[in-house]
1. If mean count of other Cβ atoms within 10 Å over residues 48-55 is computed to be 13.6, which of P, Q, R is the source?
2. Among P, Q, R, considering only distance in nm of label points 7 Å out along Cα→Cβ at positions 24 and 192, which has the greatest calculated value?
3. Could you figure out which one of P, Q, R the value 15, 51, 31, 3 for P(r) over Cα pairs in 10 Å bins from 0, in percent, for residues 8-111 alone was computed from?
4. Here percent of Cα pairs over 21 Å apart has been calculated and equals 54, so which of P, Q, R was it run on?
5. On distance in nm of label points 7 Å out along Cα→Cβ at positions 88 and 136, which of the structures labelled P, Q, R is highest?
Structure P
Amino acid sequence: MIAAGSWGAAFTRAFITDHRYLAYLGGLKTTALISVFAIILGILIGLVVAVGKVSAKGNRKLWLIGVICNIYTTVIRGTPVMVQLLIIYNLIFTSRNTNEIVVGAVCFGINSGAYVAEIIRAGLESVDRGQMEAGRSLGFSYLQSMRLIIVPQAVKNILPALGNELITLIKETSVAGVIAVTDLTKAAQYVGSVTFDILTPLFIAALTYLVIVLILTRLLKALEGRMSRSDRY
């Protein structure tokens with residue numbers, strides 16, 4: 001353990017000495033890139049799966065699509081993300097030259113897609129069924145009605161939940177080190193192995209995650225407030 005009076009010296013060794021802050025910045029950049037690309041991939045996967053599940057409900061012709069989508073969400077949501085990372089990495093990314101950001105983004109994107117799918121599905125089902133009937137009566141096909149009428153209304157309802165998924169995803173990337181991704185947590189572990197003080201770098205990483213989450217939470221609350229005001233006018 002580090003004595004109370006030596007925290008300043010421990011912080012200096014873990015963050016300042018030999019420009020070790022660059023390791024944290026590099027790890028933070030990797031974490032940010034993985035999170036952004038993963039949430040984009042997750043939204044794309046989630047949108048396809050959600051539309052598939054909603055479309056298959058009550059439609060016997062699309063029963064197989066519904067089964068596949070249900071299996072995907074059940075398996076992904078029912079297994080640990082670390083196990084998924086190891087399986088996906090060893091199934092798909094076996095080359096040593098594979099970009100670590102691509103690896104992390106794909107792994108976490110597939111994981112996030114299952115949760116985003118349920119968020120979008122709930123948003124789609126929250127839109128009054130009469131909206132779909134109105135679109136079909138105007139001559140739109142099912143997909144056109146979904147794209148032009150239903151989805152735009154659902155997006156407004158699910159934005160806060162999607163923001164929370166992004167926050168969760170950022171924190172979940174802390175386990176990316178198991179597949180050799182040098183994210184923020186892995187960078188902290190590296191610094192700890194050099195300074196022989198693992199706690200201080202981990203505290204620095206934890207504080208960084210906390211600051212990011214607080215900023216994103218504040219932005220989400222501002223967005224929700226703005227959306228609430230727009231509903232009143």
Structure Q
Amino acid sequence: MSETDSCIIRHFRHYANLTESDEALLDSLEREPREVERGEALWQTDDPAGRFCTLSKGWAYSFRDMEDGSRQILEILLPGDVIGLREFAFHERLSGVMMIDDGVVCDFPHRRLIEVFRESFTLSMIFFAVSSQQQALLTERLINLARRSARQKLAHLIYEMYMRLQRTMPHATRRFRLPLSQQQLGDALGLTSVHVSRTLSGFREDGLLIRERQWIELLDPDALAREAEFAGRYLRDGLGPISGE
């Protein structure tokens with residue numbers, strides 16, 4: 001996989017300037033790609049946690065299945081994300097990970113990340129920043145579930161996806177692919193698929209966005225951000241150059 005094609009390298013460049021050596025180290029994490037299919041579980045809750053993986057292509061989500069048969073989606077994972085960082089200190093998985101669509105992942109063991117830490121101070125700092133931001137995303141998801149209306153929840157999630165995709169899609173526009181079904185959107189937001197459908201229809205009637213199959217077109221991104229009360233500090237902060245000071 002060439003460095004110019006690597007989503008993880010494009011992602012990490014938002015945190016700091018990378019040297020050729022840094023990029024080579026990141027590229028080494030993606031040297032054993034494997035194809036995965038839509039609906040395939042990368043792992044389940046309570047599986048042994050001895051490896052990470054980079055999501056090189058496709059979308060995925062982490063989840064917990066409930067005793068009543070329902071599912072809570074915790075994180076939506078995009079190309080360029082490193083999956084499993086939050087479980088570095090645990091022997092078992094805290095949540096499962098499922099592919100949303102066909103994709104490519106690259107597995108590497110925990111010890112490989114330790115080797116990267118030894119070889120690059122910059123990458124060590126970026127991995128900590130990435131892990132911190134993943135925690136910030138989960139915190140924002142908790143606030144979304146607990147305190148926002150259905151319209152705010154859905155507007156917030158869609159606008160957040162739009163902002164996150166800017167990092168790894170060089171030619172991102174207001175029209176972008178959102179491959180989650182209405183059921184999956186509901187599982188992420190604590191809503192029924194019927195409520196999601198009605199809310200999307202309301203957004204269309206209000207001139208905020210159009211959803212056609214797996215594609216979203218933002219008609220008025222600023223208005224959607226206002227609807228969501230989207231501050232976005234958790235996506236902007238910490239993206240400046242990282243130094244050893």
Structure R
Amino acid sequence: MAAAGADFVEVGVPFSDPLADGPTIQRTTQTALEQGMTVARVLDLVREAALDVPVIIMTYLNPVLAYGVQRFATEAHEAGAAGVLLTDLPAGADPAVEKTVKNSSLALIRLVAPTTDDRRLQAALTGATGFVYLISRLGVTGARTDVPPDLDAQVQRIRKASPPHLPVAVGFGIGTPVQAAAAARSADGVIVGSALMDALAKGGIAGMEWLTRELAAAVHG
């Protein structure tokens with residue numbers, strides 16, 4: 001993916017209850033768990049890959065708590081991860097966890113949704129680093145047929161509430177080069193997950209690489 005033009009790579013830690021994820025990620029998560037994938041093995045893969053682009057680890061809080069927050073933060077940074085996205089940890093819900101992550105030099109990336117009101121948005125983005133992950137639509141992950149018509153307005157609202165120069169990346173529901181190009185006209189970055197996993201399932205590594213190249217060309221163009 002990095003060689004095919006991805007600006008950063010998001011690596012998901014498989015978890016038995018992926019509540020925010022749709023059928024594709026649920027399926028790949030189950031497959032990974034059945035093959036013995038663990039937090040430690042994910043970090044080993046990140047270390048072995050030694051990518052030249054940033055690696056973001058996306059996970060739920062439970063695997064991190066079970067592994068040990070301090071241990072996870074330290075080892076993720078040492079493995080070469082640039083940031084972490086704790087999907088089900090609302091901003092401010094556990095200051096100790098947030099402090100541990102920030103002290104490790106990992107970026108603590110925030111998720112915000114279209115329904116996040118202005119007051120909550122200010123609180124959620126206080127201390128955010130790396131980039132802001134804007135969920136483009138309600139529901140679970142998974143490719144859709146279009147981008148929301150109010151996406152530009154959503155991005156502008158996030159920018160007004162964000163610390164200066166903090167990029168806004170859009171994810172959830174983006175799966176084609178046309179959609180990626182449309183999202184990139186508003187946002188600083190575009191995040192694609194389910195469509196790449198579907199491409200991998202149907203066409204192997206070559207299929208995923210081809211889609212990555214097409215997405216990268218659309219975003220960079």
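1. Derived from the structure labelled R.
2. Q
3. Answer for the origin of the read-out: R.
4. Details: P: 64; Q: 59; R: 54.
Of the options listed, only R reproduces it.
5. Result for distance in nm of label points 7 Å out along Cα→Cβ at positions 88 and 136 over P, Q, R: largest is P.
Values quoted throughout were computed directly from the atomic coordinates according to the rules given, and no laboratory measurement underlies them. Only a predicted model underlies this, so the values are computations on that prediction, with no experimental measurement involved. Cβ atoms are built from the backbone, for glycine too; each structure is taken alone.
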